[in-house]
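**Q** Take a look at the structures listed below.
Values in this text are rule-based calculations from the coordinates and carry no lab data. Keep in mind that what you see is a predicted model, and the values were worked out from it rather than measured. Cβ atoms are built from the backbone, for glycine too; each structure is taken alone.
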Structure P
Amino acid sequence: MRLVTYQLDNRVAIGAVTEQGIVDLTAVAADMLTLIELGESGQQQVRECIEKATSFIPMESVSLLAPIPNPRRNVMCLGLNYVEHAAESYGARGQDVKIPEVPIVFTKATTAVTGPYSEIPFDSAVSTQIDWEVELGVIIGRRGKNITPDEAMNFIFGYTIINDISARDLQHQHKQYFKGKSLDGACPMGPWIITADSLPNPHQLQLVSRVNGQIKQNSNTQYMIFNIPAILYHLSRGMTLLPGDIIATGTPSGVGFARQPPEFLQPGDIIECEIEEIGIIRNQIGPDKAT
């Protein structure tokens, strides 16, 4: 199933995407977080709504928002989770390559989350080094702590696409990731959540990013250093994961700051992030607010 949060006129609701259009799921839950918390019961109700549906909302009549527009807490992210990206990152800084022995974890503020087709704000007075990062997003389906790798996949509700937009100059200035990763609009997400039962092998998905139609990243989730069970194992050690938690699993090589010469996004640029079997998100960099 493909589950969306959409806006139609002034109403925000959740729905299921079908070949005929969107099936409204207001009768099941008011928002995506509530639906996720319903667990298997909620998903069964969604299936029944789809089976009984007689009216459908055309996709072109709605605006898709991030599947979880207002996350309960910060988006959890992995840094340097692909070997080639780790190599290009250290190389761009003139440092010896170090492959992480445990996941490098940081977070993005909830206010960074934006829609799959929303404009990304640009303010040259804040940052002039805006970079792209296509990532597979994992949505947690139920509460869990000290999750073992063997049981980890049972805790997943579904998957989405995330563009981990990064302000590299801020990241460098602050000596850590949070500020440079958390500017408003720096976490485009969507276009929907594809439920785990509809995507049985998330570790064999091609992921691509394009800027103005030119391919910048092209890799596969099979090359993650820490796969999804390992990620959940490390994150949940002594820390409870909650339904609706969002995890960005890292980006492959091809980011802008590591290119020779470095490339950064400019007002008007269009960034597409595509993941096999999930879809495409497409965002344009807005006009410079400093001018």
Structure Q
Amino acid sequence: MKISGFTIIKNAVINDYPIVEAITSILPVVDEMIVLVGKSDDDTLGLIRSIGDSKIKIHESVWDPNLRKGGAVLAVETNKAFELIDPNSTWAFYIQGDEVVHEKYHAAIKEACVQYQNDTRVEGLLFDYVHFYGTYDYVGDSRKWYNKEVRVIRNKKEITAYKDAQGFRKGTTKIDVQPIAASVYHYGWVKSPAQMAKKIKNFSALWHSDAELNEILKDNQHWDFTAYDSLEKFVGTHPAVMESRIAAQNWKIEIDTTRKNFSFKDRLLYYFEKLTGIRLFDFNNFKIIQ
């Protein structure tokens, strides 16, 4: 059995993506790591080369500026990277540029890959998600944050990235998956207010026309981190690969975790989930095998 890792990245330095941490966090699990680097306005290519691991195979790409609606270019580039993995691999482990896997989950991921390698019903492995917000001390705990997503898929080319590459499908058909005891830590919303505004401006260019983009960003110089519905304090440990980045944090944001900003319906659904662990009426890209 062989596991290939794959990811895409562009402008990692400008947007301060933890791509080095993302890649290195799954290297112990994979046999090769495909990194498709988009033509960038910074030295993203040099950053990836600096990791210096023999498992990493770097390829270059040019992102199509016409594929802006709905983040479609992200799926196109993700599919390109998927096509580059070893055809002899059983599994493909996808990691995005702001996602990191804690080393405590490595064994569980490997065990699941072994357990289901010959069960062809299983087309993907489903991870839990932890979404950090503002600083490394707070996580989103409301329904606005997806709580599960597929990050290991079977190496079947009829499986492709869906819409903006949050998940995977076969055409429009949801893939059949098994949940595993592992989480992905999402750090995309942990930046200084100025850096977050810069990232939002650059990332929004993948979603909107120039006119829409100018309207959205005309007054946005610093991101307002108070626009959340519900957060809670993070009580676990961060992946070891994140230690240096966390130590270098140079901004402070005061967050009141007791403040809840919900509609009546969302408040009911939030507290029902807190009491039962069940998330009602949730949208998913996958089907869990019963």
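**Q** For FRET efficiency 1/(1 + (r/R0)^6) of positions 10 and 90 (r between Cβ atoms, R0 = 30 Å, to 0.05), which of the structures P, Q scores highest? Write down the numbers at each step before the final one.
**A** Values: P: 0.05; Q: 0.55.
With respect to FRET efficiency 1/(1 + (r/R0)^6) of positions 10 and 90 (r between Cβ atoms, R0 = 30 Å, to 0.05), the highest-scoring structure among P, Q is Q.
**Q** Using helix-only ellipticity at 222 nm (-39500 (n - 2.57) for each DSSP H run of 4 or more, over all residues; to 500) as the calculated read-out, with -4500 as its value, let me know the right label among P, Q. If you can, show how the numbers build up before the last one.
**A** Working: P: -4500; Q: -7500.
The structure behind it is P.
**Q** On to the next question. Ranked by mean count of other Cβ atoms within 10 Å over residues 26-33, which of P, Q sits at the highest value? Before the final figure, lay out the partial values.
**A** On the way: P: 16.6; Q: 20.9.
When mean count of other Cβ atoms within 10 Å over residues 26-33 is computed for each of P, Q, structure Q gives the biggest number.
**Q** Say we calculate distance in nm of label points 7 Å out along Cα→Cβ at positions 34 and 154 for every structure; which of P, Q gives the highest result? Mind showing how you got there, number by number?
**A** Working: P: 2.9; Q: 1.8.
Greatest value across P, Q: structure P.
**Q** Any idea which of P, Q comes out highest on relative contact order in percent (Cα under 8 Å, 6 or more apart)?
**A** Ranking P, Q on relative contact order in percent (Cα under 8 Å, 6 or more apart), first place is P.
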